[in-house]
Structure I
Amino acid sequence: KNPLMVLPECQSECRKCYFKGLKTKIEKIKDADEKKLAKYASGKDLSAAIAGTILLADSKISYFAAKKIGDTTYVYARKGKARDEKLLAVQNFKDPHIRMLGIMDIVSKKKIYVYSIQDKMICKGKDATPPKEFIPFVMKKMGLENGMCRHMLKDKKKTHIKIKWIPAGVEIKICEECASRNTIMEMTKYFYSPNIEKEFKAEVEGKFVSCHKKCDKCFIEEAIEKQTDDSYYIQGKIDDKKFIENWYKKVQWNIEKLHEGVFILDGICYGKDIDAVIEKMKPSKWEEMALRYILEKIDRPLIMENATSNKILSKYWEEYGDKIIKTMAGDAWEKIESKNLMPSEILERAYAETEKQKVLKDLPAFKSLPPLAEFADKIARAYRIGGYKEAIRVIHDEEMDVKKKAIAYAFLLAFNKAEGEEWKYSDMEKDFGRNLMKYAAELIEKKGDEYEKALQEMLTMTGSTKKIRG
């Protein structure tokens, strides 16, 4: 009824209408008979598509064709020789996106601005400012309210992509959760701009990290404020989600380039506060010693998700591992077996060796001892190094006669752990052990000469005449 509706409505003051020639052709078609329509339909342009479509009403359809655009398949009938996109546009005119195909050759060649809304197209000529009715239309199509996704309406502090549509004076904000497309490319289904890259700007707003506490000087401030290049995004080569991901990567890269030993763990920046990191990690004693050593040494940022003490230690182990073990274990570091062990396990062994050396330095050294004295000495040293668990292991590993069992029972009494073990000892062994308990108690407490004296007295009380230095 009105073939001219396929052309955009004019909202500009162009000296010359870019659609004048096409409009003249379409006006001729309006009242043409079948013969003239057939002639017009033999062309390739939009007027030919209109003529062919009018002929379809009164003639047999040659055949149907289908074309998939995006996720939608569009069906159209062929009549005449018009190009497929022209037939698609005319026969699917109710679709604001598809109707644009009918004039894309003209608007791209002439570099003019055209917008498609619910029931028509609007031409703005060389004016980049969109028609007032287009903005609410395209925002609704994008599922946005006040230029924002539903999550941003509730929480404006969420990390999001911010798109500035400069000629429209509009800002669009879409959070990470809703970032599933390229919003600019989705919008351009409904309008044509010859200068997209100049008219849109994109950046990411949000927090790469949270602050554990306010520092006197923020070492990463400049790094986190740098934005990523938006050209690939505006050209449609990446989507919203990828653009946000690239921002995270760029910020991390900017931070990693810094020559500052700052600590960013699980999205929280601790600055250079080693104590705060230790408090977060809750490491064992041996892990804490190693962590402090490393954190004091590094001069580049430590950035880690799902951080654990062992994960941090593993990151720097190749560089600092041997030095840490040497510092902890001293001359005994080479004795520590480390094959197939995690750093935390190696450190535990080094720490145990360190504690062992601390204990042993307060005790006298013996070249050789009588068997009974040697057994008592082994139990006492084991207890000082590894507590009851290590002492009972020594006892259980020993093949014992009556006197050794008496010594063992004496230590169990001194440990206050005899209950549960009594059944293994005869009444005589237990009585003997009670007489030796005084010396066992001294052996787990005394140092130096007093330790040696207690050991000699215990040996003598067993009935031995041997001297431990004899």
Structure II
Amino acid sequence: MESTLLEEVLACPSLPSLPAVAVRVIELTADRNVSLKELADTIQNDQGLSSKVLRTVNSSYYGLRTRCSSINKALVMLGLGPVKALTLGFSLVASQEIDPRGSLDLVAYWRRGLYTAVASKSIAEAARMSFGDEAFLAGLLQDIGVMAMHQALGSKYDEVLRAAGGDHGKLVRLELESLDMQHPEVGAMLAERWRLPNELVMPVRFHERPTAAPVDCADIVRCVALGNIAHDVLTDADPGAALKRLYAKTDQWFKITPSVLDDTLRVVAQATKELSSLFKLQTGAACDIDAVLNTANERLSEIRPPLSTTSTSEDGLANLLAHDANVDPLTGAMARSAFDTSIRWAFGVCKTQGGPIGLVQVSIDCLDAAHARGGHELGDQVLVGVASLLHKHFIPLGGVVCRLNGGLFSIVLQGVTNTAILRSVSEFRADLERGWPRWKTQTGQTLEGMSASVGIACRDPQDPAGLGSPSELIIAAARAIQKCREESQAGVRTSMAA
């Protein structure tokens, strides 16, 4: 890092600075035995700040049943964390009020900050972490280095911003190439100057490279990094790739399922809309979360699934499955030939490396009824919709999603436990039952009801009498589907081969 230029940034007199009340709140809350009365008195000394905090506390975002009339009462009803987060949050926003001239897009800046803040908090809560309020603040604070470099370096930094063209990943690379410094490090230094606690400094420093964070703060850094991806999902014109990344990372780091994540994103979209008004921040038009998720899940069908092992044979399979001839042009799922290759490969890996094999077969039993009611247009809507959901729930497991014929899909899973497979099947079933009413023709024709059968068969390598060949696994899954069809109940039925 170029020390002269860094010193120029840190010595700039127009750098963002925290109001005195925020500095005092940081000092007080550093003491675990802080007096809540002294803290309340400190906040209430700034009437403008106090009114903003109370207005937010009484909003639907917190959902209090009884109206809160004072900071002291807010501390009792909500606790220290939320009140501290709001006090510092409003102070951070006030500290970054600048002349809008230059190449810094303030709407995009605050859109990223607020979406990330709300998403970081919501993901932390979904993962049952106790630092949701700190994650909110860290998300709001993460790009303070961008503001500092913009203020201190003027046209030098404006050139970098223009070259990045709004691409945040590109911005970090260009900062290093052009200035030999990056905004996360500058922001962390500024946060340390403000004497912010380590749980806020570390996410600022590592939000662009969360895997490099120290172990003791890895979880909050990861929440902020995921909040950034959630921002991309909710604001990108083509959110499919970002949603795929978010599904994979939330599952890998916190075991959050796709359905739980979808619900979390709905909360984030609504809360960000409300908080942008309360914080008086321009963040652009509010997103239509259901439209975003529908678009993203449709795009997931076009993204090749990763495979679940790292053997050299995987590379050969990946290359084989990359040919267009192995892709169903309607749904983006793999075709029959790719299914045959995948299941043979899975058994080959099982013999040499061990591990279970799973096969999930999904039969869309209402496909003929869809064609009769709305022609091929409605039938295609159903097939594409089902394929999107299958990709959503099984790509994170490394599944290979294939369309065998008509309304029959198969998913080959190698190295995935029965528990994980059953969990994803359950999530897929819930999504399918909730989502099918959205499929319709241009003239409004819809399904009268969803009817589907899901058969599951698994090979346990520890069971010598178990399913020992691809054909035996396929037959077992087909029998499970037949068992589903013999049930009289409507809807989506599932059965696991004995």
Structure III
Amino acid sequence: PAAKAPILEVCQTPARLGELPLLTSWATDGGAFVTLPLVYTEHPDGRGHNLGMYRIQRYDDRTTGIHWQIHKGGGYHYHAAESRNESLPMTLFIGGPPALMLAAIAPLPENIPELMLASLLLGEKLPITRDPAGGHALVAHAEFAAKGFVPPHMRRPEGPFGDHYGYNSLTHDYPVFHIERLYHRRDAIYPATVVGRPRQEDFYIGDYLQDLLSPLFPLVMNGVRQLKTFGETGFHCLAAAKVTNRYPREAFASGLRILGEGQLSLTKFLILTDGEIEVTDFKKLWVHVLERINWQTDLFVFANVSQDTLDYTGPSVNNGSKAMMMGLGKEPRRILPESFHGDLPQGCGRAEIFLPGTLVVQGEGFAAQQDLPARLAHCPALADWQVVVLVDDARAATENLQEFLWTVFTRFEPAADIHAAATELRRFHPTLTPPIIFDCRLKPWYPEVLEVDEKTRRMVDEKISEILPSRYR
């Protein structure tokens, strides 16, 4: 009942959002952000709701930015309302049952209600209550609920923001949320998280959700036996799947199914295998695929397609390319080299073997040596290598698996940064001759890598020394 719902204990009209302890996580951030926002909207036609975690930048006590990227359910609702020149009612929940946060992040198909998933996770119906002032119902046990609207055709600069890819996403214009009233519990607790270079808290939440939803993948996508997206790359940059290949190239159809499914359609690099191997083990998977891939037929690059908003490797925001790489069959085609001897072209430094068949080479910066990938591809000493990864710092990129995945897959765009010793167009398909070069150097148009500023580092070190005994530091 509304009278007993904790969320209705206090109502601020007008709202005073400035009293909430929003975080400014990085010195380069454009302001303070709600980092665990639960944004609720409904389709203007009444065709379902969306609960999503879209970042919220506070402008003042009663307005915020709302970061609706491409392929987001709330953004579709806003597009429908804006096309009618109407405002979209919106409720911003903060806190409440953790199941709400999981449901908001879960990559559900567009028309599957997130509140239903939250109820399933809770094991009971999510308690909701009527808003005495009208509009959306309220989550009864949320800590805060800001009610308001997003007007059509209004934009304000939002960002920059240190995002979960590990870079400073740039400032862009986004819609504006106008808050009319703010409900909260009498002794509300404000939850927050720090967003930044993997691994952060969202990495573990994402992994848990994949484990939770994994039984659904074969049901929703026939032929997909196992699916993994890699949080080390921000999730959208890299995915792998174990698929069936009962007839020639069935694996390709399964790959297209993945690239056409909800938020999985934002995947930039997809690896497919039909082998009896766990795709969660990247090292074993990568070697297995390199042993079997036919570079004449098994690498597909799709240029001029959409790309995740936070991925700046493409030619412009939301635009880029995708690649699908297949390693099929029981028997390997080749034995992969595990040692390197020979001279590298001018402009290259150290070379590190990360995995059999994969050599990581340090090169001069992209701006000074744009032709370096082509020279590497024709280097005789590399003729036996399947993949050569060109990076700015080979030692850092090969320090561990996490550094390798983050460096490689967040810093290259398939259509622009894959090179080969020879490329020939056959039947409208580019056939490649190895070595295949991935140019994973930072490019001049990429945003800056997130780094802790020294002032903040010193402050934290001093406070830690005051709070924690030395044996715990």
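No value in this document is a laboratory result; all are computed from the given coordinates. On a predicted model such as this, the values are computed, not experimentally measured, just so you know. Cβ atoms are built from the backbone, for glycine too; each structure is taken alone.
Okay, here's what the table says:
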{"read-out": "Which entry (I, II, III) yields the derived value -19500 for helix-only ellipticity at 222 nm (-39500 (n - 2.57) for each DSSP H run of 4 or more, over all residues; to 500)", "value": "II"}
{"read-out": "Structure with the greatest value (metric distance in nm of label points 7 Å out along Cα→Cβ at positions 196 and 420, set I, II, III)", "value": "I"}
{"read-out": "For P(r) over Cα pairs in 5 Å bins from 0, in percent, for residues 36-91 alone computed as 4, 24, 32, 24, 10, 5, 1, 0, the structure of I, II, III it came from", "value": "I"}
{"read-out": "Structure (I, II, III) behind the derived value 4.4 of distance in nm of label points 7 Å out along Cα→Cβ at positions 68 and 436", "value": "II"}
{"read-out": "Structure (I, II, III) behind the derived value 19.7 of Kirkwood radius over Cα pairs in Å, for residues 180-451 alone", "value": "III"}
{"read-out": "Structures I, II, III, by Kirkwood radius over Cα pairs in Å: label with the highest value", "value": "I"}
